[in-house]
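Asker: The structures come next, written out as structure tokens.
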Structure 1
Amino acid sequence: MKIKLLSVIIIIALLAGCSTSFDKISAEKRLNTVNLDRVQAADAPLKKPFKLAIFTDLETVDASNDFYESWDWSQTERKMISSYADDLKKEKYVSEYFFIPDQEHSLQDMKSIMKEAESKGADALVTIRGIIKVNKYMNPSALLDPTIIGALWLPGSNRDVMLLSHLDMWNMKSKEAVISVKSDFIEKDVAPTLLINTVDTVNLVKTESLRELLMQFKKKITSLKLD
């Protein structure tokens, strides 16, 4: 009896301790470490209305701090970005805008992203880049997962989704960021193991993080002194 009780205590401790933290320092460093050639262009202010290029990308980080492509901004989120860009057109900040596909560019490869933006005549570039981490772990309720009641009714599974994202607007002539805003968002979900939905939690985090970025961006751009 004592052995069984000890086994249960050990299993519960292991289940409860499976969550891992998000190394924000490493994520911030990766977002800030970009290959970019700085140029001297003191007389290159950004003037409105300007042609705008938009680049979006996400990377996933795992427990060992390896970065890879897994999640991405959805079409719904791209429509949200387009809605803000359309508002900037109406307010005469932007003459036109276009998206740069992320398939051929890495999150840190600012040089090639800017090169494509320049090839299409962009005056400014908005980059929306994020590092996301999804922690999946069980809690003591999962001990009853082998039963139908446990797997369908008891909240035995956890999802912690964390997203650190940056939005920067670059002057293409000076290669300098004229606007920089950040969002740091986390969402936790607990549900029965057979019903928990990682995609829903990830989408919620992405949408809320993006909304926060775009709201900050809108405030910043209206305060810029553009001729």
Structure 2
Amino acid sequence: MLIVSMAVIASRVGNIPAILANLAHQTRVPDKVLLYYSSTPWHHDAGISRLVIPETELNVELIRVPNCGSCRKYLFTIQKYFHTNASILLLDDDLVWNEHLIEILSDYQNKYQRVVGTRGWSEFQIVENAQGEKIFQRSPETTISGKNIICPTEVTVTSSGWATMFYARDVHRSLFDFQLQKSVQLEYSDEIFLAAMLPKSKFIVPMPHIFFERIQTQTSLCRAAETLRAKALQASLL
């Protein structure tokens, strides 16, 4: 079973019709799409009281959950399918993909039995910013993108908001430890935490040269700087 798991924020609700249409026309259509939303505000999310989507041939389940930030895209899905053989594909709410995306990721996942993705970082370091705070930092040369490689390339961290696929059964059960989630400020950023909770090796796999298009929204342009300190706290898990 292949499950697409997503979370949507209020300012990106308008992106959902295009994203669902893209998923419906993939050469490998997901068995289920789980779409999480929250009525309470958080960060750049004003909250969504009721989510309405267009008619679709996809099997879509709309799920209202507490607003625990970007980890919503995977936390509840893993909890539901932890003891199954389900594959989970994490997608963001501001990207549409090449029609072969799911097929490519599925083929590599089945072949290597590892975590596969379209973008990630082979190295990162902890540095101090001007205020003396420890922050997570990666240099551009350590960023691996599927369009720039010709064979699977191992990374330390996959970019969960781009496209990351893994088996639910491969997640470390400490992911469900609320105190651990709280200690790493999981509500602000999820990539380092998820990498630590997936002990399997992680591969970025080759992609077509143009494999996504970004739907530009205000929040997609201004969030990165605000997550750096939380990423630094999470980095200690790896």
Structure 3
Amino acid sequence: MSSESILFDFADEATLLSKENMVRLLIAVAEGDTFQFLKKAIVCDDSPGLNTVPNSPETLANAWNNAIRARQRYNGYWMEFENAAGLRLSFGYDPNEARRLFLSAKKTDLRSDDNLREFVRIGEVIFNTLHPMYGFGLFSYDSHETPEIGAPIPAALWDINFFSYGLVQEWGRETLASLPVWREADIGSGGLLLEMSQNPITRPQITNYREASAALGFARYFQGG
């Protein structure tokens, strides 16, 4: 089934390879008990009979250990988490390419405005916790070539655009804040989030993409995953 992702790129591998950082992220996602992480099949022998991991620092740290143990089965370090409404998201990365973190969901689930809002909210949690250089989506392997990690960024406009403080300084906060967008939000450490459409899958606001891309000098934009 088709999935959509936000990709977060980092300056080096140290952030994602740090167990302490990843456990901090799990704790941040679990805050408020809106989401619970799912146990890893086979490698999890703690909390027998439970499908989810209790939201305590100790059990979440053990859950990340299990994600590392399950690397071969899951093609990387991945955590899935679910809310009471049944929305399931996941984040993770390939330790061989530890400068890029993926946040993913089923495309069919993101057709719901409420689900998309939660998806973006978790993206903000990731950005505010780990402070990547850049985040962009909706990305789909079905529709896009995978952007090179470390290539000059940004080179195109996406549905959802996370700019770090460095990129905000490079492009100019006034310039970015003046772009036609559906939503603009300040994010961690001087960053800026720009969303082009309320729901880029069901109601794309194409004029925003065209005008904002032209204003930034981008030759292309990606819309709708």
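Asker: Can you tell which of 1, 2, 3 yields 10.0 when mean count of other Cβ atoms within 10 Å over residues 127-134 is derived from it?
Answerer: Source structure: 2.
Asker: With Cα Rg over 2.2 N^0.38 Å as the yardstick, tell me which of 1, 2, 3 scores highest. Don't jump to the answer; show the numbers that get you there.
Answerer: Numbers: 1: 1.27; 2: 0.96; 3: 1.01.
Once Cα Rg over 2.2 N^0.38 Å is worked out for each structure, 1 has the highest.
Asker: Starting from the value -11500: which structure in 1, 2, 3 was helix-only ellipticity at 222 nm (-39500 (n - 2.57) for each DSSP H run of 4 or more, over all residues; to 500) calculated from?
Answerer: Details: 1: -11500; 2: -6000; 3: -9500.
Among 1, 2, 3, the structure yielding -11500 for helix-only ellipticity at 222 nm (-39500 (n - 2.57) for each DSSP H run of 4 or more, over all residues; to 500) is 1.
No lab work stands behind these numbers, since they all come straight from the coordinates. All values derive from a computational prediction rather than experimental measurement. Cβ atoms are built from the backbone, for glycine too; each structure is taken alone.
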